[in-house]
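Colleague: Listed next: structures, encoded as structure tokens.
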Structure 1
Amino acid sequence: MLKRILGVLVLAIAAVLIYAATKPDTFTLQRSTSIAAAPDKVYPLIADVKAFNTWNPWALKDPTTKMAYEGPPSGVGAAYSWDSEQLGAGRMEITGASRSSRVQAKLEFKRPFAVTNGVEFTLQPQGANTQVTWAMSGPMPYLSKLMTTFVSMDKMVGSDFEAGLANLKTLAEKR
């Protein structure tokens with residue numbers, strides 16, 4: 001009986017490991033919201049890294065986070081790094097910017113694990129409103145594939161994107 005239980009357990013673990021290996025090698029996650037403001041009012045809140053951190057949901061989670069800014073205040077080359085016991089450590093640098101329509105960034109996590117992802121914000125005018133889409137994409141190494149077998153990337157990060165966009169909406173609509 002014990003051998004059967006052990007055999008079933010080994011097969012179940014093997015099945016999970018094999019299933020994880022078949023998952024895609026990359027991921028993409030995105031959320032959108034409509035903001036009652038023109039793109040030129042929303043854009044500076046994204047392209048300026050200090051302004052970005054006034055609504056960034058992760059920056060707001062741990063007030064003891066150490067932030068360092070480098071490069072120009074906004075646009076290509078603007079960057080910030082963070083170090084937090086709760087949130088880990090990393091760096092984000094704006095790598096592409098099209099005035100009032102798009103901001104692209106390289107997001108590097110250093111701790112608790114090293115990974116580099118791409119981030120993109122697109123701003124689409126819709127009459128008096130702006131449709132803002134926040135997207136993140138990157139590699140899915142085997143350990144990430146295994147982890148997302150049990151908890152999806154969408155569930156892990158999606159609610160933070162939604163909270164961030166709600167914060168951005170509140171700030172932009174006050175301007």
Structure 2
Amino acid sequence: MRKLKTQAIAVVGSKKSGKTTTTEKLIKELANRGYKVAAIKHISEPDFTIDTPEKDTWRYAQAGAKTIISAATNEIATIEKTHSRNISLETLLKKCIGNDVIFIEGFKKPVATKKNIPKIVVVKSTQETMNALESFKPILAFSGPYSTEALDLDPKIPYANALKNPEKLADIIEDNLLKK
């Protein structure tokens with residue numbers, strides 16, 4: 001019924017375009033359809049840490065641990081202390097094997113022309129749409145506050161607003177990538 005290979009999909013767009021909300025809606029919709037879904041989020045804030053200062057895991061890292069695993073009743077978290085430039089996107093994707101779909105939010109430059117990673121481009125204007133056509137290959141669909149339906153795009157790339165109709169965007173993913 002479903003192919004077993006994990007499918008990575010990038011959600012890209014400008015700041016405040018709706019990438020996170022689009023990704024969230026797609027995760028919910030595809031999870032509700034029975035798919036196992038993973039997500040990779042690129043965070044560009046240089047001093048961001050997922051760890052909490054003064055907590056045990058933070059203290060272990062301060063003491064020199066490079067990998068810290070915390071196991072709680074309902075989740076396991078692995079914190080790896082390294083610089084992100086030392087980790088490739090392929091390495092991050094391998095951490096998600098076993099899922100049907102992996103959403104990648106951000107990482108615009110690393111995913112821009114990777115043919116094996118289709119893109120959902122969240123756009124706010126005609127100009128952003130035209131820039132995306134030049135920058136991203138392949139584009140699976142457009143989404144976001146600006147509807148590209150009236151544009152005469154060649155090739156014809158579907159538009160589905162994930163905020164208003166996440167089912168349509170999930171259908172595009174399912175029909176083109178997951179049911180082959």
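Colleague: Out of 1, 2, which one gives 20.8 for mean count of other Cβ atoms within 10 Å over residues 19-26 as computed from the coordinates?
Modeller: This figure was derived from 2.
Colleague: If you don't mind, there's one more thing I want to ask. Comparing 1, 2, where is relative contact order in percent (Cα under 8 Å, 6 or more apart) highest?
Modeller: 2
Colleague: If P(r) over Cα pairs in 5 Å bins from 0, in percent, for residues 59-146 alone is computed to be 3, 10, 17, 18, 15, 12, 11, 8, 6, 2, 0, which of 1, 2 is the source?
Modeller: Among 1, 2, the structure yielding 3, 10, 17, 18, 15, 12, 11, 8, 6, 2, 0 for P(r) over Cα pairs in 5 Å bins from 0, in percent, for residues 59-146 alone is 2.
Colleague: Additional query: A value of 4.1 was computed for distance in nm of label points 7 Å out along Cα→Cβ at positions 11 and 107; which of 1, 2 is the source structure?
Modeller: Source structure for this number: 1.
Colleague: Could I ask something else about it? To which of 1, 2 does the computed value 17.9 (mean count of other Cβ atoms within 10 Å over residues 91-98) belong?
Modeller: Going through each structure in turn, the value belongs to 1.
Colleague: Given that helix-only ellipticity at 222 nm (-39500 (n - 2.57) for each DSSP H run of 4 or more, over all residues; to 500), derived from a single structure, equals -11500, which label among 1, 2 identifies that structure?
Modeller: Computed on structure 1.
Read the figures in this text as sums done on the coordinates, not as results from a lab. Small disclaimer: the values here were computed from a predicted structure and weren't measured. Cβ atoms are built from the backbone, for glycine too; each structure is taken alone.
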